[in-house]
Every structure is written in structure tokens, then in C-alpha cells.
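Undergrad: So, here's a batch of structures to check.
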Structure I
Amino acid sequence: MKTQILELETHDDIISVRDKMGWGQTRRILLVWPSKGLILQRRLDLVLLLRRSAQIGAQLALVTQDAEVRYNANLLKIPVFDSVPQAHASKWRGGRRYKSQVNRLGPRPDLVTLRAKVHPNRSPWRENPATRWGVFSLSLLALLGLFTVLFPGAKVTLNPAIDLQKMAFTVVANPNAKAVNLAGELPARVESVVVEGRDHIQTSGKMMLAEKAATTRLRFTNQTNRSVDIPKGLVVSTSGSSHTAPLRFETTEAGTVPAGAGKFISLPARALIPGNEGNVAANRIVAIEGPLGLNLTTTNLLPASGGSSLPVKSPTPDDYDTLYQNLYNTLEKTAISEIQDSLESGDYLIIPSLELANTKEISFEPDNTSGQANKPADQLDLTMRLEFIGEVVSVADLNAVANSMLGTVLPAGFTPIPETLVTEHTSQPELGPGSTYRWKVKATQQIQADIQENRLKNLVRGLTPGQASQVIAAQLPLASPPSITLIPGWWPRLPVWPLRIQISKLDLSPLLK
């Protein structure tokens, strides 16, 4: 006879196994228990499986080593085998269709007779109807009392009065502190930022800019008996003094002085540096540079003329200082703004602690590094890149100190309302000893009466709503009378059992924002 073999899994339950039994169309179903895991051990599980097999008209047998399952199967007369081959080789008892057999009770026993056998000396008063009705009434009263304790409920909503607590105190920021000192000392950390900027100003100075070079003619006189050649570009100069440097000229043509002492030649010359300075008087040019000065003498019989200069604008030292200071002040403000923008909300930058840590770049145009007094320019430009550092205290540390300070003066019976603490810096930080900074802070927070729920429940339990309102108003400062809701609404008093009384506070968070 064809047999449907169902191998069970450790996660199978009675529902899944019954569904699997309905998949096949065979006359015999063999359920194989898993080797590990404990499933379907109850007798009721096997009864339900037996009923299912009867519904689909199949005979049921089991393969399992579970002692509990084998025991229950034996009680229900379900065939049990050690292996699948043994189940195929053996004959299943119960015929073609095995009906489930459940232990059933026999005829209904006579309870009166049984009671008499068990209690032969039973007291007559127990059989008295009055006794029975008395016990029944007491039971009803007990149930009613239990009902009055457990069934009613109440919800009390309070609106505690709110007060504002204020306090002013002094804090000290110390870069060497490692943690908050509840006496007012805060650890300060260092923040740095690099800022860059460019600025310009109009120059305020003036200078003469050379335009043309002065020209003249020089007489060269021979001091020897031989001729002397004079090259083009021979440099001659005026005699200098302790206050002025010699003015230099050069010949613009070559020539030869005839041989013989006192012989001379006239050659044109021009000033090496253009400008008014080259316009010198006659007989001022007297020196010849180089070895020819041993053989010749020279002079300008006519004044040098034609040299000219134009007045132009140029930066002065004050212009450099002013532009530097202006741009420095701007970058300092930018550094303050950028550090503050980078901080967490509420963190506090100690502005007086801001200082220049490093000059990354400083460049003037025109520059003033060549040693020249000034240079022609209508505008002075400056590019700077600077690194600033400053000390910062965190809002968490500041709030910790504020909470500590406010806690010392918190009125008895009141508690702070969360997230209402506000700190305000009321003075500028001042430098103190040991690189510390000191300033004043004002802290404010909202407080309300501390509600001790267990004590309040014990005070109002069993009272009417009116009485409970009066007791609560006498115990707590409230902004409005309490709201008391009874459950059910027709119940006249608050519950006697405190656990059935719910105390809640009015949600003030929308009003506090």
C-alpha cells in the first residue's frame, strides 16, 4: 500500500503538520520526527493529528525516538516504529482506516453518593439552605468590594504655577583647567582660523620723477706732450661735499686732445641721471674718472642745462602703516566672525583673547622692501594672509556651572523645567592672572512646584472630585484648578486604590518655546 512519508522539521507545529497531511492522496501517512529538537510532545497534539488522519480517511503511524511522544502514542494506540524501513516492513494495526481513540469517561457518577462515602460524618449545618445563602451573599459582597477597588479609575491633570528663577555670577575661563569647577571655573580651548584679504588706499605723498637729462660741453686740457684719445662715454663728475653726492656726466662723442701741454678740445656731455639735479653751474664739473684723469683736466665753461623733472604721487611711510592697520583690523573682525560661525550653538568666543599667531603673507604694491624712500604710484595695494587664535568655552560647561549656581538657591519644593535654562553674558571678559579671563553671566530658568505623585494619590484617594480639588490646591501652587476625570464618569469618588489614580501635568512645551 502506498505510504505518504512526512519528515517533520524542528520548527513545525500542529497547524503546519496538519496542513502537510492534507497534501497527499494516500491511505497511509507516516510522520517522521526530527532527530534533534522537541516537537508535538503533548497528548493533545497526537489526538489532533489522529483526528486529521480520520478526516482525510488515512491511517497514521509515527517514526520517533522521543520517549514522551512514544508514550502518548501508545496510550492512543498509534503505531510507532524506530525507522522508516521498519514501518514499511511491519503491518500497521487498526486495519485500513485507523480511527482516533480518545479516553472517554464512563457514566456520570452519583455525586451525592460519592460525597457521602468521602464525608460520612458531614455536619448537617452545611446542608442548611440558610448557610449556603449566607456564604453566597458574603461571596457577592467580597466580589463587590473587589470591584469597587479595582474597577473605578481617575485621571488628575495639574497645571502647576510657573516662576522665573534668576541669578548673576562670575565665571573664569582657564586654558589650563581640565574640567568644570562648580565654583565658576571653566576650561577654555583654543580655536584657530586663517583669513586672507586685500585692500588699497590712494597715496598721499609726492616725488619728482626725472624726465630729461641736463647737457653741457666740456673742455678737456692736455697736461702732457703727447696727444690723448678721449672715448665716447668717458665719465666725469662734479666735486662732492659732505652733504651732497657728486653729479656724474658722460661724453656723448669721442675725440683726441692734440699733443702739448695746454692744448684742449671741447666735447658734448650729458648727465647720467635725468632730472633737475643735472643743471649745474659753470666750472662745477672738474673730475675725470679713470686713468685719463692723470693726463687731462676738464671743466664746463657753460652751465649744464635742459634737465627736467615732473611731480608725481607716491606712497609715504604713513600710507604703508595706515593701509596695514586698516586691513589688519578688517581681517581681525573676519577671524572673529569665522570662528563664531564654526562653533556649536551657545559656545562662547572670548574676543579679547584673540591674537595673531602667524603671518602667512604680507605683500605691498609698490613694495617697500628695496630700501628706497618712495616710488611713484597713485594707489598703494596690500595683500595679507594671517592666522588668528582665540579661546572658547563650551555651552555645556557654562550650563553646568549655571545649573550648579541656580541649584544652591532653588526654592524648597520646586524643580526646574527642562530646557528653559538661558545664560546671558553681561560684561566683557577681562584678562586676569595666569592668562585667565573673568566676566559676569546672568542665568535664568523657569521652575514649577515639585509634584510627589505617591503622596498626592494617598491624599485624594476615596475623595469626591470637589474635595480632591481643595486638597490639591492646598498642597500645591497651581496656575489653574486641577482637572479630575472619573472612570466611569458616573462614579462618585476617586478610587481607593492609588494605582488606579493617574497624575499628569499639563504639557507646557509649546508655551515655553
Structure II
Amino acid sequence: MQRLAICALLTILTLTMSPVLGAGAVSGTADRKAPASASVKKPEAKPAAKPAAKPADTKPTTYKVRKRLLRVDVALEGVFEAKSMAEVVLRPQEWSEFEVLKAVEHGTAVKPGDLLVSIDTEKIDRAIADLERDLTLARLSLQETETQLQLGRATGPLDLALGERSKRNIDQDMAHYLQVERPMMERTLKFMVKMAEDRLAYEQEELRQLEKMYKADDLVEETEEIILRRARDSVAQAKFSLERATTDCASLLKISMPRAEEALKMSVQRQAIELKKIQASVPAAQRKIELSLGKIKVDLGRNEERLGRLVADRKLMNVKAPIGGIVYYGRVVRGKWIGAEMSADKLRRGARLMAEDVFMTIVEPRPLTVRAAASEKQLRYVVAGMKAGVTPTAFPDLKLDAIVERVSGVPGPAKEFDTVLTVALGEPSRAVMPGMSCEVKILLFFKPDPLAIPLAALGADEADPAKCLVALPSKVGPPVRREVTVGRRTEKLAEIVKGLSEGEEILAEFPKEKE
């Protein structure tokens, strides 16, 4: 009876004061046991009318805190990609027409060297034969021109080269004589005179010392006399050597060396005149023939190079498998096949292949990787080394273990980041083939039994938005707010690290602020 009376009183107050009451005037505690006076609150006057409050008998939904499984995954769309692939493409150097005669079917297993595509060779064979005939004629013309030139220029270039070399050598000799030989000869002559002078001085000093030493004796022995005679002879020889050295030095400096220098200068002048005579003797007509011959050689070389390119292109006409594997039409770009239908149309009989166009790819079915794309929002969660699970679209019951191998740091055209995963393939996955799609789930967080609450039950402190709050129902008055520490979050749940205990009741939805 008391509870019914309280509800009736709250209903009357709500209807009577509806112009000035906010939507939160009735907090949903009318069905709890409390004194009537605790539920009545004098409202503040407001200028605008507010929506009618909830019926007094509406009770806020509560949530009992309990342990929940928390798992956070990042889901990516992926595709299986072969690690080893070889694109089949024509890269001709000269030829541009490649008409298909026959091509292996998409999905054919081939071995290295197996024929993939046969191309019509009739036109290129005819072009090669025509060019070979033209080259034969050009070589005969070259021989004829060279024979004509040999008679007119047999000695001219040789004489010119010899004159230039002689001029260069005599210039070098002259420079070497002036810079090295003459200064060295003058120094040598002066040094020889100096040596003769020094020798004479040494011999004279030695004789003087011997005479001084033997003078003290009253009687000169025979041995001493011999020594003195030899010393005097040495002094005489030294004097003559000095005289000869002085004479030779003067003769070389005043006569021989000037004459040699004059002769060398004359040789330099004569060689310069001789070189000019040789240069003037080369006829202008021979120069014209030489230019003509050079043009013939250039044209011949270009045609020989073109023939080599055509022969190399001819070998491309039988397209063979570079590696063993499975034939896929088109090319793969980040794990996805592009242009398979267009390639099939190009490989029909009578169709034409284009240069530098990848029309086939030989794929080794094992080993495989998984290539996926992470969005900008997912990029911070996807890191190399993380574990992942891969589920092939064709085989949803097959679960494969994988590890993130690398993540591109640069976005692609679609603002997605290329992600490559290493996947473990066993016997059950033998039907998985390159090009098949799959779902990749990268496990970010897993905890089997943390305390968890709905995200809607979390609120923020008005003064400090970084603080997380929950609302606990109160038997009297508005809900009680309590600060909690939040750990990991999923799309629906939040882990409570501190602030709540298992079994406590909180409001399932954090109450909004009253306006």
C-alpha cells in the first residue's frame, strides 16, 4: 500500500509540474522502497517546456557484473598468393606482330620448357631473309669502296702519323734537354772540378803531415822515403786531374753543349716544317671518300644490329614455360588476378599479343602466402609477428594458422596497407589454390574470464573526461556514481580492472546529464 501511495504521489507531481520539470525529474526509482519526501525535489524554473517524464513505474535496467570472455580480432579480406611465380610476357627488340596459332588452356600443369604459345612466323621469316640479302649487297659495296681508298691513302695517314710522332718526340727531347739534361750536365761538370780540387787538397795535406812527421828524425829510413815519394806523386796526379777537369768543363760548357743545343733546335724547326708538308699533302678528295666509307659502315652496322634483334625476336615465337607450375591467364597484382578474361581473348587462334603485356603467369601452387589489405583504422593493430587465423572462403570449416610477415608502411591507391602473412598448409588444405579468397582474423586480445560490463554502462566525469564512471542504483535518490579503471574494450564490452566486484549491480546504461 505504501508503494502504491508513493507512485500515485509522484504521478500527480509530474503532471502538475510538467511545464517546468526536466526529463530527468523522475529518475526511475519510484518502484524502490523509500520515503515519499526523498523522491520529491523542488524543480528549477525553465523557460521552455520539456518532454513528459517517464512513467513513474519504469525501472532502469540493471546489469550484474560478472566475468565474460573478451576477444578482440581484426578481420581482413585476403587472398592466397603463390610465393614463386613467373610472368609470361613478350619483350621483343624489333618485331611487333605476334599472331597466335595455339595456346595452352588456363589451369594447365606445365614443366619448365613446355610450349605455352605458338606464334605465326611467316612474316618475320620473310623479313629476316630480305634483310640478309640487303646485308650481303652492302658488304660487297663496302669492300669495293675500301679497295678504291687503299690506293689513294696507302701512305698518307702513315706519313701523317709518323710526322706527328717525330714532331712530338723531338719536342719532348728538346724540353727534356732544357729542363733536365743541360742543368744536370752543368752540375756534373762543376762537381767533377770540385772533386778534383778536394782530392788535390787531401793529397797536399797528407804530404805535409808526412813531411812534418818524418822531419823530426835525423835519419830518414828507406820506408819513410818511399812513403813520401808516393805522397808527392799523388799530389802531382791530383794537380793534373784538376787541370784536366777544369779544361774539359770549360770545353763542354762553351763549345760542345751550345752546339748540341743549337742542333736540337734546328731539328725541332725542321720537324715542324716537315709535319706541315705532310698535312698539306693529304688530298681533299680522299677525305670525301673516307666520309662516304664511314656512312656505308654505319648503315651496315645498323642493319646487322637489326638482323640480330629480328633473329632474337624469332626465338620468342615459341613461348616456353620458364618454370614448372600451373598456367594462369593474366597477371597477379597484390594477390589478385587481373586481365584473365582479356588474356583469354588474346590467346585465341588468330588473335594478336602485344609487347610488354603479361598474358600468362606460371604459378607454383606451393608454398603459399596470404595477402590482405588493412585499412587506415586497422593499421595500428596489425603488426609483423602477430598470430592470425585464416579461413578459405571455399572451405569455411578449414582453419589455418598464420603469422603476419610484413605490413607496408605506405598506403596503396585505395588507401589500404598491403599485408602479407605466412600460412601453414597441411594435407587438409591441398585443395587451396593461389587466387582463392579467404578471411583473415588477427587476434589482438584474448582473456577468458575478466570482469566486463556493457560499453553503454560506462560514462565520463564532466570535470575530467579521462575518468570512467559507472552508475549504481540507489534505493534513495539518484544513482550513485563510481570511478572505475577500464582495461581492454571490444565493440560491446569493456574490461573492468578496478572499481567493481563480481555480482555488483550497475545501471546497464549510464544516465545522461540533465539539461
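Undergrad: If Cα extents along the principal axes in Å, for residues 61-300 alone computes to 181, 78, 32, which of I, II did it come from? Walk me through the numbers on the way to the answer.
TA: On the way: I: 181, 78, 32; II: 145, 95, 43.
Structure I accounts for this read-out.
Undergrad: If you don't mind, another one. Looking at distance in nm of label points 7 Å out along Cα→Cβ at positions 189 and 493, point out which structure of I, II has the largest value.
TA: Largest calculated value belongs to II.
Undergrad: When FRET efficiency 1/(1 + (r/R0)^6) of positions 413 and 477 (r between Cβ atoms, R0 = 35 Å, to 0.05) is calculated for each of the structures I, II, which structure yields the highest value?
TA: Details: I: 1.00; II: 0.05.
Structure I gives the largest value of FRET efficiency 1/(1 + (r/R0)^6) of positions 413 and 477 (r between Cβ atoms, R0 = 35 Å, to 0.05) among I, II.
Undergrad: Out of I, II, which has the highest value for FRET efficiency 1/(1 + (r/R0)^6) of positions 277 and 365 (r between Cβ atoms, R0 = 25 Å, to 0.05)?
TA: I
Undergrad: For which of the structures I, II does the calculation of Cα Rg over 2.2 N^0.38 Å return 2.32?
TA: Computed on structure II.
Undergrad: For relative contact order in percent (Cα under 8 Å, 6 or more apart), which of I, II scores largest?
TA: Of structures I, II, the maximum of relative contact order in percent (Cα under 8 Å, 6 or more apart) occurs in II.
Undergrad: Here helix-only ellipticity at 222 nm (-39500 (n - 2.57) for each DSSP H run of 4 or more, over all residues; to 500) has been calculated and equals -13500, so which of I, II was it run on?
TA: Traced to structure II.
Undergrad: Next question. When distance in nm of label points 7 Å out along Cα→Cβ at positions 237 and 293 is calculated, the result is 0.8; to which of the structures I, II does this value belong?
TA: Numbers: I: 0.8; II: 6.9.
Computed on structure I.
Readers should treat all values here as calculations from the given coordinates under stated rules, not as data from a laboratory. Since we're looking at a predicted model, the values are computed, not measured. Cβ atoms are built from the backbone, for glycine too; each structure is taken alone.
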